Structure P
Amino acid sequence: MRCLVFTALVLCHLVAGFAQAATLDLAGLTVTPHVQSPELRYRREPDFSLGARVELFVRNAGDKELRLAPNAAIRLRGKTPDDLLAAGEWAWHDFPSAWTNQALALPPGALTVWSFNGKRATWGVGTDATLAVAGTEMKFDLAAPQVWLSAVTFLGHPTNPFPNSLIFHVANQTAGPLRLEACRLWLPEHNASWRVLRPQPWFTKLNAFPADTVIPARDRGGARVATGPLPLTYTAVEVRLRDTAGQPLTLWAHLRIKREVFDISGGWVGSDVRGRNSLTFEPFLKTLRRMHINTAHLGEVPGYTDNAELYANYPLKYFNRLTPFERFDREDVLPRIHAVEFLGEPQYGGGRPVPPMDVWRALAPYAATRLPTSLTHSEERIWRDYAGLSDYPHYDAYRVSAPAADAWSRYERWGGQTIRWGAPLETIGDLTVSLRELNRPRPIAYWSQGAHHGWARYGGRARTSPTPAELRAQAYHALAHRITSLYWFNLSLKSLLKFPDLIEPITRIGREIRMLEDFYLEGDAYHFERRKRGGQPDWDLAVIAGPRGAVCFALDLAYTADPQERVFTFGPPRQAKFTFPLPAYLRDVAEVSRVEADGVRPVNFTKTAAGIEISGPGGSENVFVVSPRAGTSENLETRRRGLIAYEDSFGFDPGKKPADLEQLQRILTP
């Protein structure tokens, strides 16, 4: 894809009754190959015919405005986008015909983005297509990318919803180094014209990593860019690089600008308690906020969100339909917004999946607002068809005593045992990788299994929520592959009272996330290895890397399925040797620390040619922070102590104090 040359398309259109010529060229092309995990097991064999998600960055290269109506004559491989959709070749698209009664007026020099999601290998990598517009044809290749934007994240100040910087990561899988040169954004004049993107000035002063701006072959790097305040709308990100022969290479991404924050949601925390919403009871709010919950699946809640003092003391961000727009798309409300979410689980759809194009139509009205959309993915077997539909995709998957899309009895994991009450905990990691790669460079989130009172008994298991160890393992298998928010399912008052032994474990995970949230937000999923011993899973090793440092994970897979208690059990810490590769820009390591809720401790390590090696006892979840600067561990410890002080500030601890737990119980049963 280095040397693609895009020829111009010559179009005719009518303006004030006169036929005028305008040129439309393909300024860029992004191909995101579909992936599907081979680790998941299903009742029916999944279809591994993999397509690709494709973005065409189309620019008006003429000197006249170009108007593209919904009925514009656009064809690919001789068929209209709607024909390809109806034939089942595409899952969804956003070509002009999708925007009924909304003509697109593209001024000279402006750009728009046309996207489609090919369903199977006939629209996958290794194929090509011809785009015809008004009788002029252009061929393009759907080649497997050798260089791509693996993560693009917008950052800013905690109290301001408008970001003022971005950080991007580049994956260079070519045989030679690439030099970062510049980056620019294409932005609309205002949100209502979000489909019309205009070029902004190039940023050439990049805070690059590596500092010399050269990304080695088969490695990763990137840059932080101080952009100034940015609007909450869609943008095309254009990154320019150059190879050793001086040949230019341009990478593109199309995504919504939203200030990334690591939010932790309590899920469906609002419930009826004797005619009142549970969120109007202060002890329950104290419990949630002490657990580092700052978001919930809610909109406006009378008695809570309209109680200025109560909401200011215990704020939870909105995560719901968020209509009417004029009530939520306001600058005073935007800081309260996590995301739009109202479609349930469309891949399940009550037993019949909702067509991806119907999902697109449901989310399309939000495009002109400043409200980011989110979508719950629930079945990895088909969720590639829904890739790219939302601004902030997430998934739900629970590995014990819960409904599931995969077939738990088909996993050959337990030494000949067949179990129906649980699935391999590490499949959370496989699911996270799948969703992340399908939607890159957008960040993703995960619904993690928490305390929930409503699950039934599965496979004879008595406990209907995870044990503390099972809960922690599931969360960390997602964190290790870079999520940027975590949603607990489900921390309702009734659920916490049924499983109070999960309050403290959730609090500790929340504390650990808050200690490392900057690493998660600024980083990129750099490495993953599933290590085996004797043919059986032994350790999952993963690295999230960014300019601040790397977070290295070693997650124990040698747990067992207890046939009597029907729970997963982990053994005591065992001796292990962990080897973590690092990007070239982080290999001059100054310090390594083990990070836990109870403390930050230095770790002895050995430098290798490509990273570090750590030897010693390894528990069920081992998290190490690798820093190129001395003092990081001290800063993390200071942050940890501040978080404990925050927890203590509520003067309420139902996870440890029976009297406080009893106070929570009295809300339900006074």
Structure Q
Amino acid sequence: MNDVRSRRAAVVADAALRGRELCRALSAVTDEWLGQVFAEAVADTTAGGIALVAVGGYGREELAPGSDLDLWLLHSGRLDEGELGALAERLWYPVWDAGLKLGHGVFTPRQVLALAARELDTATCALSARHLAGDAALTAKLFDGASAQWRKRSSRFLAELGQRVEARHHRDGEVAFLLEPDVKEARGGLRDVHALAWAARSGRPVLVEGDAEALAAAEDTLLGVRVELHRAAGRAADELLLERQDEVAAALGDPDADALMARVAAAARTVAWIGDEAWHRLSSSLAGPLGRLSRRDRPLGPGLVLRDGEVHVIAARDGDGAVDEPVPVDVTLVLRAAAAASRAGVPIDRPSLDRLTEAVAVVDGPWPEGARQALVDLLSSGPAAIGVIEALDQRGLVHRVLPEWEPTRSRPQRNAYHRFTVDRHLCEAAVNAAALTATVARPDLLVVGTWLHDLGKGYPGDHTEVGMELMATIAPRMGFDLDDVTTLVDMVRHHLLLPDVATRRDLADDDVIKGVAAAVGSLGTLELLAALTEADSLATGPSAWGTWKAGLVGELVAQVAHVLGGGEVAEVTAGGFPGPEVRRMLAAGATVVSGEGDVLTVVVPDRPGMFARVAGTLALKAVAVRAADAVSAEGMAASQFRVEPGPGGLDWDDLVSAVRR
């Protein structure tokens, strides 16, 4: 036992071995040892028809340092139950004694196939079966039978597998966009690669030209990370935690954790995109000709048709069926195809994407006619736009449309506040903005400004200052006039203004409100910034936009709008704290403790330490205080606390009772 431990430890300790190479080396050492264990176990057995088989990750030779050994003992049924049990013990106990985690089963090939006919997990395990020792013909019988059964029952198996993939994505999130992703189970992870490999064994259309190579490269990246996580933790570990990222980056030769996470995100996005397209094709295949959306082409504008649930780029035809002049294959067509696909909720078909990729050059001058409107249509089309933009990005077409986009691609934002990479955050924010276009006079400026507001994060320097310079270059190229360019630049300049002021400054201060009004300059820009703030915050993460923050921003926007509309600032600040109602309470001289909305008001006889006592009570109740004011007059003291409700809201009765005590 010590021999296998030391040999496995030597493989794991060899820094020259990484990723798949280490997995195969570890599998080879384990194979050799198990072959010896098997030979000793069957030495006194006269019956033939016995084999030891690796399944699962071990069957695929993807044995990471902390992986389980999944083994099946196959037999032909010639041994009685007692002999079989004793043989299994002679095989399994050495594995346990070596300190290895073991998943095991004892079956005849017929029993495996009967289980695999009912259970998806057994069916996929059987597809990975690899002979280790004993009767190779028995292993081949299992493998051939399992493969044939998988193809025969593919309709049911693939439908269930697709449902499981979707449920897992919902549960585990996305490798590319999580701060601490699970590189095995999350969307775009290794389990998705395995699922696609199983699906491909069905004989149905799954991958297209180039997919297998792209998947293999992405899998190598993710498997390399998983191996180093196991090495660093000294056990099975698939979550790339923040405290491990620098260590894993150094082990894999990345300059820093940001570079590592960018590689991981890029690999996961490739897996997720190929997977999305593959499952779309499989769904179409499972539905059959009568189950598809339409069996006839539906025109979607010049050069575009909807065919078999996909947008196709074709030559334009006139009403008599004769071919007209070809539609220019340029960025306008790219963006029109994308907008059409997003509106229809379908992908652009792969050959059309390839054609666009081959034909469209990088645009470094003025955009052709119709391109800007097509971009606005795409960004305004709702959540489906994200997947379509991802497809363009996978083929380098976003870079062709907007060269400045490239530095943001898969760029991590390594803090707990942001949940997405920079480029995905911008797309999510734009989609959120599309839902707010009814609140602004210029929806086009809203969606474009939101899409580009953080573009500067891909470049050195202050991201706002850099972003303003980029917008001043990009917007004219898109065809916006001088006034619109100025507005778009101001959206970048002030994209943090409203939330920063609303949550950090006194909204009863006249100078604060006048300062924001002077910076914003117009009601039109104010409404754009208000919508941008909400869209940006929602895209940042669940903690970035709650009722408390929304209320404060809404209050600030209303105050600034009043001033920009010609009103007096004192009419909306009411001269600060205390307001008229609190002054009446002070004059009355009675004790008042009340809570409403997100404001706690306390009026009591003035005694030293009262403000601190109330603040301490709020702290004990785990109530976050976002702003507080206090004043005393004529022997009475008034304080007002603006608090942030938790997920379940505020129990004002309990809180008021605690403060009164």
Structure R
Amino acid sequence: MGLRDLSVLLGVIMIVIMLIIPLPTQILDILIITNITLALIIILVAMNTKEALEFSIFPTLLLLVTLFRLGLNVSTTRSILGNAEAGNVIDTFGSFVIGGNPLVGFVVFLILVIIQFVVIVKGAERVSEVGARFTLDAMPGKQMSIDADLNAGMISEQEAKERREKIEQEADFYGSMDGASKFVKGDAIAGIVIVIINIIFGLVIGMMQHGMDLATAAETYTLLTVGDGLVSQIPALLVATATGIVVTRANSEGNLGQDVSRELLRYPKLLYVAGGTILMLGVFTPINIVLTGVIAAILGVSGYLLDRSEPAADKTETEAPAEEAAEEDDMKSPENVVSLLNVDPIEFEFGYGLIPLADANQGGDLLDRVVMIRRQLALELGMIVPVIRIRDNIQLQPNEYTIKIKGGEVAKGELLLDHYMAMSPGVEDESITGIETTEPAFGLPALWIGEDMKEQAELSGYTVVDPPSVVSTHLTEVVKGHAHELLGREETKQLVDNLKETYPTLVEEVTPNPVNLGEIQKVLGKLLKEKVSIRNLPTIFETLAAYAPMTRDMELVTEYVRQALSRQITKQYAPNGETLYVVTLGGETEKKISEHVQQTEHGQFLALNPQESQKIVESIAKEAERLSEMGATPIVLCSPAVRMHVRQLVERHFPQVPVLSYNELEPTIEVQSVGVVSVA
């Protein structure tokens, strides 16, 4: 525990001691001066903060300072009533500050209490209450604004996180200030009660226990009580003022002194008007002309000096647009094209007719859907999908949209916002009519139907979805299909660093030796390319640690990783443990493929002549089509030795058909072969 932590704890313990144990007057003097100093520091800090959150500890500090001052009041009251003395500081305030006149001191004390209680505390309490309410009401809008900026690519994930944390801190701060201002209000009331108690019981104790007459008791205890009230109320007034400053402070680039001087003296000519008014008071009223003349002269000179400095500021302001124009000209110059080289990982562009999709004011929820898509893909794929930049493009047709990956268009579609997309269950209903189209994500035939036909289509078994759901599904499938392109070395390093926080030993054993970052990225990319989630990074790295030292062929290492993920792959294609229908490779086919595998220093590759390759592909296509007609997902099953080579043959023609090996399926799953790939 550090020295600062101990000092705060000791301070709280000292407050408890003051409430219980009588303290010598010398210690009381030190604590009273400390109280005044602390209040002065608090108000100075409050004046120099640029925004309320820079003094976020203020609500808690306010409670501790109030408790400290009340503990000090208890100690001084005990000393005044018990010993008819309270130390040098209180005696000085009672005699020197108010001139030894208890009535004057009492009036000053009441004025301080009224200023604090009626003016400052009341105002600060109301501002805190309204600030807390408005901050809470504004939270949803601010959160939506952050999500919109994030989805548009204007800010990063880290910046969005920091903004959200700031919004939460503001809500907590103003909520705390709303309660903390009640402490200041209670402190003012307690000050009045303590003064009344000290005076009444001081007179009684002075006459009955100390043998004083009424005049002596009144003078002694009144001076001590008023002195005690002043030394407690002056710090209380400073802290109350600091409370008002903190809760009324608007965010700015400068502190309170800079803002006041800049904004109050923004119009120098008004100082001439103020100076002239003060001078006229001296001329036309009995007020001393010397006094008003000096003040008027100060205002006039200040206005003149500020007026002279104003042209320089105007010159700076006029130079700024000139600089901006120069920057624009510089941007137009052919040399300055560096800023144009940036390519967004994912872009979603749409025609002007689809703007309501992304406009929250028109009921569009596309931005919220994009946030959910990124979260869903993080769970399904195990990778952080880059920010999706959303923008309108007037070059597109009004109802058209395109999806780009790293600047290249990979998908496009068309939406009718006032229609629904209906997809047939397999049996057409002639009564369902609409505009023929194709579902963009999976290429299924569909119809655009109106609102009046939606219910009838649902009753007929059609799958009916709204346009935002259509584009969301399309965007999700496109990102899934190109996830391996989006996983670069930077994204891989981010995943590795995240894994290192929980598995430091495992990561250190794998990288940078024997597997560098580029090789890890290659393995993860190959998994993603075949729709295998990389979320189980610990298992992937355990496999890399076991097999990477034995071979530099990352294709082969990827096969071992797939086998280690057998439970996950089995669950992916047979989620409920149902029978898995597959197409298997015949013995002759596997033998022919394995015989034509060439081994080089860079790894293995399949050297099969084009005619035989075509026969295998055609046979796979025939069996896969038969499997599709049965209503099952086409899956090719083969031995582990040839799996990656069969995949190379298949992916060019049928990229959506998964190729699995026997070692990638759990023994508990039932596999049924419905066809055999043969080249005979």
A value of 1.52 was derived for Cα Rg over 2.2 N^0.38 Å; which structure in P, Q, R was it taken from?
R
Can you tell which of P, Q, R yields -21000 when helix-only ellipticity at 222 nm (-39500 (n - 2.57) for each DSSP H run of 4 or more, over all residues; to 500) is derived from it?
R
Between P, Q, R, which one scores greatest on distance in nm of label points 7 Å out along Cα→Cβ at positions 242 and 434?
R
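Bear in mind that the values in this text are calculations on the coordinates, not laboratory data. Since the model is a prediction, treat every value here as computed from it, not as a measurement. Cβ atoms are built from the backbone, for glycine too; each structure is taken alone.
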